[in-house]
1. Name the one structure among I, II that distance in nm of label points 7 Å out along Cα→Cβ at positions 15 and 271 of 8.0 was derived from.
2. Identify the structure, out of I, II, from whose coordinates mean projected area of the Cα convex hull in nm², for residues 63-134 alone was calculated to give 5.9.
3. If log10 I(q)/I(0) by the Debye sum over Cα atoms at q = 0.10, 0.12, 0.16 Å⁻¹ comes out at -0.55, -0.79, -1.31 when worked out from the coordinates, which of I, II was used?
4. Out of I, II, which one gives -26500 for helix-only ellipticity at 222 nm (-39500 (n - 2.57) for each DSSP H run of 4 or more, over all residues; to 500) as computed from the coordinates?
5. Assign the value 8, calculated as relative contact order in percent (Cα under 8 Å, 6 or more apart), to the correct structure from I, II.
6. Have a look at I, II and say which one yields 1.1 for distance in nm of label points 7 Å out along Cα→Cβ at positions 55 and 127, as calculated.
Structure I
């Protein structure tokens, strides 16, 4: 508070503004100096960042999914001014030249063009895989780091883009496999895995292991099974993780075996082939993980 304002009770200048109650309070004696404090904030309320960005009227928020972070402007391609009246041919030509040079300035060098193309590909892949926005932002940031360290030189842009998507899914705990990304990007699984290992090594990023429980929820939705069966499968996976049965095992295979065992326990039996097709693993993998669980966990199955 300013030195001109002081508490009329004790003369202290240590005043606190309480915007929730609209009061100015003395911190020494607790006297309410003023109870009509104006609120200089917005008239709307927001409960998360997404609502705050949508309701704000100061422009679009900054995003890593655009090469200029969404901070530049774009000249409209339509030849109408703000009055919605047609303009003459000379002014239309001037606007066309301005738009052309403005587009060229935005992509002035090769790195900007590389980044613009890569981020466009990232957006296409994320839409095909139905990836949330925060995962796309993480993937865009990973690609920017790789581009800044000059890891793209001599390598396929599509491969680094696919690896960035997979790496972002791993960091954010989203259940997406290399097979799914390979199918969308039309690239080989081996090439994506090679690019993924390369950027993880060069960027020194910590990638947490994939939690099989995430795949349990996803596979159960695709199979249309009951909630009780999914709950039992999650408990089986948690017990397997405590006994370290998932170490060195693929999370999809563990989740598929847990669902198969849960289907037997609940009486809603599903075949190994059905679960293997949904999990994109072989029936042999389901049987092997199923045998490992039965050998190490005391489960009684009534035949």
Structure II
């Protein structure tokens, strides 16, 4: 017992670990909550599209000297607007529109970062892969504020989002502002990605958006249950990944993602209804 207590307490002696674990927990929570909507609506690619599309915003914000997270959010918002324009004004399907936009934005971001690094000895690559051990108190506060905004918005419009998620035509028929709800969800995704940039980076943020929610998706059949269980998996992944990073000298972001994936594998194998070793059901999971 004493040894377990020491293992748990030792990393908390350091300020950078305290900040990192707090930020990891916050990100685990908001990614699971927002990711639940992506899972249910089968929009995982949208999270990938937005996460890649914020890169040029980071670079442009650095060039003109404004907060890079503001630039990232604006770029993510522009990318979602372009995706919707292409989808609605042409016969191109949504998945193709996402692929076109996010690949173009990502290529632009990489190009701009390369140009910046020619003249400045600054490393912007940590936004690709994350650097959670480098978060400052200010970063933690900003992440917390964004998380509070996301949670408050979801609580305020939960019923409307629930209706929109499962019956868009029905929501439109009863007079709900479907377009505003759709844009609101995009904004929430963008905010979640911006909040997660410093911790896990653009490359890995999709995993935290999808994997905890997907793990819960195999175990429950109600959206609010999916959210709560996904949050639990997100928190477990975040804390476990940080401790593995500390004791085994592993990169923190990838460690968190690998723990999340391990939990998904366990759920995939042993889910009572859908586990391939315990109760595989040929019918698709129904979340309501």
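1. I
2. II
3. II
4. Source structure: II.
5. I
6. The value was obtained from structure II.
The numbers here are math on the coordinates, done by the rules we state, and not lab data. Values in this document were obtained by computation on a predicted structure and should not be read as measured data. Cβ atoms are built from the backbone, for glycine too; each structure is taken alone.
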